[in-house]
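Enquirer: These are the structures in question, set out in turn.
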Structure I
Amino acid sequence: MSVVEADAAASLSQESSGALVVVGVGIKLAAQTSLEAKTHIETADKVFYLVTDPGTELWLQSLNPTSESLQRFYEGRESRLVTYLDITDHILAHVRKKLNVCAVFYGHPGIFVFPSHRAVARARMEGFPAIMLPGISAEDCLFADLGIDPARYGCQSFEATDFLIFDRAFDARSSLILWQVGVLGEVGYKAALTQGKLDVLLQRLSRVYPPEQEVVVYEAARYPVCDPRIVRTTLRDISADMISSISTLFLPPLAQTAPNLDAAKRLGIPADFIKRRFELSDADLERLGIN
């Protein structure tokens with residue numbers, strides 16, 4: 001924790017000081033909320049929330065009767081950016097009233113949540129203590145449900161529209177995660193992804209991956225009694241009707257290139273480890289001068 005965050009945390013409990021704490025409730029109803037986040041929800045003077053299901057809304061209201069949904073800020077607005085700015089202003093207006101405010105978001109409050117970062121930054125600029133607490137994100141669920149260790153081959157993560165607009169460079173020998181595919185190119189609130197927009201993404205991926213490349217359409221489970229949605233297909237066969245507004249795409253890595261054994265040797269990695277890790281023979285080690 002930084003000095004700023006430590007000072008903010010110490011100040012949050014001060015009566016009528018005005019403060020902001022931003023928390024995430026994870027993906028699965030009530031089951032993935034940390035004890036720390038739950039305590040802040042219960043003890044706040046005012047709670048605001050943006051979540052994706054009525055069950056979580058009812059649970060938050062049971063924890064703190066001041067809980068208020070921010071969903072109304074999506075009504076009558078054509079731009080998501082306008083919505084996010086209005087949400088930030090609404091949260092800050094209550095902090096300025098010297099209330100200890102808890103803003104609750106689905107998943108991790110710092111991942112794909114523009115108003116959370118903006119509200120914390122604005123509150124600090126105005127002299128109010130403000131902190132953000134981590135939560136379980138869809139990415140955390142993806143690693144667990146698909147059995148992926150991001151440290152094995154490396155992992156790259158991009159918002160899908162940003163990935164295309166800025167032609168992001170990536171290494172196909174590592175895993176690739178593309179977020180918010182279901183709202184590809186969308187600045188408003190249209191519900192369905194069109195095949196035309198998906199084709200723009202597929203053409204980009206086809207510059208690197210073969211048609212038979214595996215693609216996983218993933219959605220984390222939102223309730224303890226539900227399973228995650230995992231659809232395994234190929235780059236050739238994926239279509240827009242497989243993708244919902246909350247879908248994520250995962251592409252496993254292509255075949256690995258030969259390891260840089262000279263670097264391994266210079267790093268002093270033991271020969272036995274190199275042999276097992278890279279499946280080399282004793283003759284290979286001798287040829288490379290590793291012993």
Structure II
Amino acid sequence: MRIGISIGTTFEVTDHRIGPRSVLEQALAAARAGLDTLSLGDHHSTGPTSYVQNVPMLGRILAEWDTRPAGCLFLVPLWHPVLMAEQIGTLAAVASGPFIIQAGLGGGSGQFEALGVRLADRARLLEEGIVAVQGLLKGDTVDSAPWGIRGARVAPLPPEGAEWWIGGSVAAAIDRAARLGDCWYGNADLTPATAATALTVYREACARHERQPVRIPIRKDVFIAETAAAAEQVGDRLMESGYRGLDRAAVAYGDPDGVAEQLSVYGELGFTDVIIRTMPAPAGAAIRSVELAGEVRLRLRSA
């Protein structure tokens with residue numbers, strides 16, 4: 001099983017240089033740890049909370065990253081397909097390795113209202129947006145009535161193509177991932193029990209659409225420390241405060257052996273990649289958690 005990272009980009013700060021510097025430090029730690037993939041999230045109109053935007057930040061990170069896959073989450077209904085395709089094409093041309101496009105639906109009325117998109121239209125715009133961007137990145141001339149696009153073409157195109165990871169929780173969304181994506185991207189709120197059920201739904205959808213996924217990734221919130229006690233001090237406090245509304249079984253924290261054991265169940269279910277998101281911790285501890293993820297990776301590879 002491979003271990004990648006989705007770097008957290010939300011910061012409650014007054015000095016807005018802190019966020020980008022922290023993201024870059026985590027990316028460098030992930031590179032040192034030998035993690036298999038790297039990606040950044042997506043959210044909009046978050047002020048006063050600082051949310052470091054993925055496209056410019058990933059461009060900076062790619063100067064330090066090697067040929068391992070890297071990419072971004074795009075909340076597709078909030079991105080005009082031509083702009084999204086142009087950003088992806090440029091980033092993929094900068095990258096030294098394969099590019100990953102993580103496509104999501106998005107939620108929360110605030111960011112939709114800020115960008116002038118009706119929340120009720122998001123499912124339709126997601127599907128039409130994915131189809132439009134896929135065509136543009138193949139070099140096609142694209143029309144899209146829902147997006148008001150006529151005769152669009154973009155360049156540069158991804159030199160090595162791109163992998164489409166499409167998220168979703170309900171059966172219809174998982175079916176969409178099988179139909180339109182290279183793989184389904186399991187969400188962080190899945191426990192081993194719910195992940196097993198969702199994976200069965202996905203495999204059935206792949207069979208219906210005669211698709212073979214390139215990988216099956218799942219995102220997990222994780223914190224790793226040198227000792228189990230040190231990790232539990234951070235993790236237990238977060239869970240007691242209702243961390244992201246997640247069940248304890250949906251997260252993993254402990255020393256490298258303990259976290260490897262907690263994550264190994266997903267490999268046994270059939271997931272090929274765990275994409276870690278570091279749970280909030282003091283800066284030094286967060287960076288060390290990313291570094292220790294390299295030890296988790298080695299344990300899972302040798303299991």
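No lab work stands behind these numbers, since they all come straight from the coordinates. As the structure is a computational prediction, the values presented were derived from the model and not from experiment. Cβ atoms are built from the backbone, for glycine too; each structure is taken alone.
Enquirer: From I, II, which structure was FRET efficiency 1/(1 + (r/R0)^6) of positions 160 and 264 (r between Cβ atoms, R0 = 30 Å, to 0.05) = 0.25 calculated on?
Expert: Traced to structure I.
Enquirer: Assign the value -10500, calculated as helix-only ellipticity at 222 nm (-39500 (n - 2.57) for each DSSP H run of 4 or more, over all residues; to 500), to the correct structure from I, II.
Expert: Derived from I, not from the others.
Enquirer: If you work out FRET efficiency 1/(1 + (r/R0)^6) of positions 40 and 184 (r between Cβ atoms, R0 = 25 Å, to 0.05) for I, II, which one comes out largest?
Expert: Once FRET efficiency 1/(1 + (r/R0)^6) of positions 40 and 184 (r between Cβ atoms, R0 = 25 Å, to 0.05) is worked out for each structure, II has the highest.
Enquirer: Say we calculate Kirkwood radius over Cα pairs in Å for every structure; which of I, II gives the highest result?
Expert: Greatest value across I, II: structure I.
Enquirer: Comparing mean count of other Cβ atoms within 10 Å over residues 72-79 across I, II, which is largest?
Expert: II
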